[in-house]
Each structure stands twice: as C-alpha cells, then as structure tokens.
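What follows draws every value from the coordinates through simple rules; no lab data is involved. Since the structure is predicted, the reported quantities are computational estimates derived from the model, not experimental observations. Cβ atoms are built from the backbone, for glycine too; each structure is taken alone.
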Structure 1
Amino acid sequence: MGFDITRALPLVQLQHIDKVYDNGEIAQKVLDDLSLTVYQGEYVSMVGPSGSGKSTLMNLIGCLDRASGGAYRFKGTDVYQAYSQEQLSDMRLRFIGFIFQNYSLFPKLSALENVMTPLMYNQTPRGARKAIAMEALERVGLGDKARNLPCQLSGGQQQRVAIARALVKKPELILADEPTGNLDSENSAMILELFEQLHKDGNSLIVITHEDQVARHSQRMITLQDGRVV
C-alpha cells in the first residue's frame with residue numbers, strides 16, 4: 001500500500017525555527033523563521049545550494065544541535081521543553097538513525113562490529129546483538145562481508161554498512177546527509193534503490209542532497225535557500 005498523507009501522523013514539526021551562530025564578533029543567521037512538517041512513513045528530500053542551511057537543519061532534526069528560537073516537535077512532543085540535554089541524547093539514540101556522506105565507520109572494527117555498535121548503547125542484551133546486526137547486514141545485501149574491515153570494502157559497500165547500522169535499532173526516522181556524495185553512479189543507484197525499498201517497508205526518511213537526480217527518488221522535495229523553505 002502506498003503512502004497516504006491524509007492518514008499519516010506528523011513525525012517532525014518545525015515551527016518558526018531560527019538558528020544563529022555567534023562567535024562574539026559577528027552573528028550569522030543560518031535558519032530564518034523556518035517551518036515544515038514531515039509525516040510518519042514519508043520519504044522527503046531537502047535540496048538547496050551550499051550555505052542554504054541543509055546540514056544545519058539536519059543537525060536540528062537529529063537533535064545534534066538546538067535551535068536559537070522556535071519549536072521542534074517530534075511525534076507531538078516539544079523536545080526543547082520536555083527533554084534535558086541528556087534526554088535529547090537518549091532520544092537521538094533510540095529514535096533516529098544517521099547516514100553520513102563519509103560513512104563514519106570505525107576503521108578497526110569489522111562490518112558486523114560496526115553495525116553492532118548502536119546496540120551497545122541501547123541496552124540490547126549482549127547475546128542478541130550479533131543476530132540483530134547480522135540480520136541488518138543481510139537486509140542490505142552484505143551478509144557475506146560481515147568479517148571485512150571497512151578498508152576491505154568498496155565505497156558503496158561501506159555506505160550499505162552505514163545504512164545497516166542506522167537500521168539496526170529500528171529508528172522512527174532515518175536521516176541521510178549527502179548519502180551518495182562519495183559514490184559513483186552505479187553505487188548511487190544501488191543506495192537509492194535501497195532507500196526506496198526502506199520506504200516501501202514503512203520507514204520515514206529525510207535525505208539531504210544537492211543532487212536533483214537523488215531528490216527525484218523521494219515523494220516530496222523541499223527546497224531551502226538562505227535558511228528558508230522556498
């Protein structure tokens with residue numbers, strides 16, 4: 001069954017968000033009165049030129065940073081009002097999976113160990129971690145690469161390990177920042193096909209990209225310019 005926005009509940013709600021970086025000498029407003037809603041089960045891309053605020057917005061949605069003003073609701077809860085900084089970290093660990101352009105894998109850990117890492121922090125029983133991580137690797141087609149180190153994998157394979165790591169805790173939201181930026185066209189197509197399958201399986205995705213061909217795979221494209229949705 002396809003995604004039906006008329007039946008979906010809001011997952012991310014940003015209302016009048018400002019973000020200002022102030023180094024004491026100059027204040028730079030990166031996000032300016034930005035409001036948007038992303039629904040549960042939706043596949044959204046965010047595009048815009050360099051400096052438009054895409055990565056800053058991803059950091060705010062992922063609770064890696066806080067807004068200077070405005071409200072952020074996740075599943076209906078105002079996270080800035082309801083959660084302390086420690087609770088925000090716990091929320092990020094439990095509910096949000098991250099996929100980065102540079103993969104961010106631990107170089108001395110195997111693919112399986114990299115995927116197991118989030119399970120060490122969310123109280124998953126030790127005996128269950130390996131099986132859960134192996135299932136995630138198999139889901140992205142890398143069950144036979146479980147023992148390989150990142151240096152023994154191609155760029156596309158490393159990104160699929162990163163996707164498995166994001167999936168392993170079954171997050172409410174997957175955030176991907178330029179996930180195909182370091183990949184050739186063949187591997188990019190493979191990653192985008194995987195994203196489409198994740199969406200069909202009911203996952204919520206927000207993909208930050210500067211590539212229109214990547215954005216066109218999503219259901220909805222949000223364009224940012226000068227810190228605003230245009």
Structure 2
Amino acid sequence: MSPRIVSLVPSLTEAVAASAHGLLVGATDWCTHPADLDVVRVKGTKNPDLPRILALGPDLVLANEEENRPADLDELRAAGLDVLVTHIRTLPQALTELERVLVDACGLRRPPWLDEAARAWADPPALAPCRAVIPIWRRPWMVLGRETFAGDLLARLGVRNVYAEDAERYPRIALEERAAADLVVLPDEPYRFTAEDGPEAFAPLPAALVDGRSLTWYGPSLVDAPARLSAALRAAVR
C-alpha cells in the first residue's frame with residue numbers, strides 16, 4: 001500500500017510529486033510546483049496547521065531542519081506521526097537526502113530525474129572565478145553566509161561567496177560596510193529582487209538576477225539549474 005505523505009518543504013513536495021504524484025495528501029501554501037498540485041493545504045512552512053495535518057492521517061511527514069520549526073515537528077511526533085527531517089547544505093547532501101526520501105522512505109524506484117541532476121552538476125558551465133555578495137532579503141539586508149546550499153551551487157559555477165566564512169549562515173550586513181565583491185547575485189526568492197528593486201543598492205557592481213528556484217530548491221529543478229544560473233551569471237559579467 002502506498003504511503004500517504006504530507007510535505008512541509010516546497011522542494012520535497014515537487015520532488016515527490018514528480019516521482020509519484022499520488023502519494024501526496026497535503027502540502028504547504030508555499031508549495032507552488034507542480035502548478036497543478038491538488039492536495040490539502042496546511043498553511044506555511046513556519047506555521048503549519050497541525051490539526052489539519054493530523055486529520056489527514058499521513059504515514060509520513062517530510063520536513064527540513066532549516067525550513068521547519070523543531071517545536072512543530074516535535075508536536076507531530078508526539079501525536080504519533082512519523083516525521084523525516086532532511087539536512088541539506090551542499091549539492092551532494094541534496095542528492096543523498098533526495099534518495100533517502102524517495103527511495104528509502106517512500107519506497108519508490110530512484111527517479112530518472114535524480115540521475116539527470118547528478119549528471120548536470122558533474123561538469124557545470126562555470127564562469128572564470130569571481131567574488132559575489134548574495135542578498136536574500138532587504139530591510140534589513142541579509143545575505144548568504146556560511147554552509148548554505150545556494151552558496152555551494154554558486155561555488156560550483158565559479159562564484160565565491162564573500163561571506164562564506166562568516167560566523168552566521170544568513171548574516172545581516174550594512175551596505176556601506178559590505179565586503180568587496182565583483183558581482184551581486186539577486187534571486188527572486190525569498191525576497192523578490194527585480195531589475196528595479198535591488199541592483200541600485202549595489203551599483204556600480206554588475207547584478208545577476210537569478211531564478212530563486214534554480215538557486216535554492218533541491219528537486220527536479222536541479223536538472224536545469226546549472227544552465228539557467230550560468231546564463232544569468234554570464235549575462236551580468238560579460
């Protein structure tokens with residue numbers, strides 16, 4: 001019998017749906033892929049509707065150490081639910097954890113897209129080495145710091161995060177005191193940076209506006225992410 005799954009992580013929601021659409025019975029409001037996903041919504045990653053999740057009677061709840069609050073996961077476990085928490089800070093961890101979720105936990109065959117993702121990142125189209133600051137929020141300004149999945153992807157594309165050695169994973173910075181960089185990389189999530197909102201704060205640095213899903217999601221988007229990210233980076237520095 002196939003397991004009933006609730007996913008509290010947009011990346012994992014897409015990964016499960018792409019591999020076996022019928023397993024999901026619940027997902028967060030932020031689970032936007034695939035676009036036609038028709039399951040019960042259980043509010044957000046940081047404020048899940050726990051009674052609604054319990055009412056769905058899932059065999060497994062998928063979570064992530066960074067995206068979900070330990071207190072919520074503890075409450076689900078206390079109610080008798082099986083909760084799988086993923087730990088992803090690098091590309092190799094992402095590929096390993098995706099196999100753990102899909103094959104070990106969900107009982108699926110290893111999906112072809114997972115092998116395609118591994119091949120796509122085996123020799124990605126990298127830039128000449130450059131240094132970048134990668135904001136993820138403004139008001140206040142926050143950037144990628146140490147040990148982040150997105151930072152690892154960018155490093156594989158030739159982009160070194162100037163805050164990679166910071167004590168914080170997502171440090172707040174003052175623009176007038178920011179570290180020296182050759183480039184600013186502006187994703188469209190979690191803050192939606194655009195050509196009119198973000199680049200002006202870092203002028204005259206060239207700005208690469210990148211797809212946030214390609215940069216921060218681990219799932220089927222990993223297949224196209226190297227090409228999409230590389231194209232945006234090259235367009236900014238050429």
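As an exercise: FRET efficiency 1/(1 + (r/R0)^6) of positions 87 and 111 (r between Cβ atoms, R0 = 25 Å, to 0.05), calculated from one structure in 1, 2, equals 0.75. Which structure is it?
2
The value 33, 20, 15 for semi-axes √(5λ) of the Cα gyration tensor in Å was derived from one model only; which of 1, 2 is it?
Label of the source structure: 2.
Work out the source of 16 here, i.e. which of 1, 2 gives that when relative contact order in percent (Cα under 8 Å, 6 or more apart) is computed. Write out the running numbers ahead of the final one.
Details: 1: 30; 2: 16.
Of the structures listed, the value fits 2.
Taking Kirkwood radius over Cα pairs in Å, for residues 15-54 alone as the criterion, which structure among 1, 2 has the greatest value?
Top value of Kirkwood radius over Cα pairs in Å, for residues 15-54 alone, among 1, 2, belongs to structure 1.
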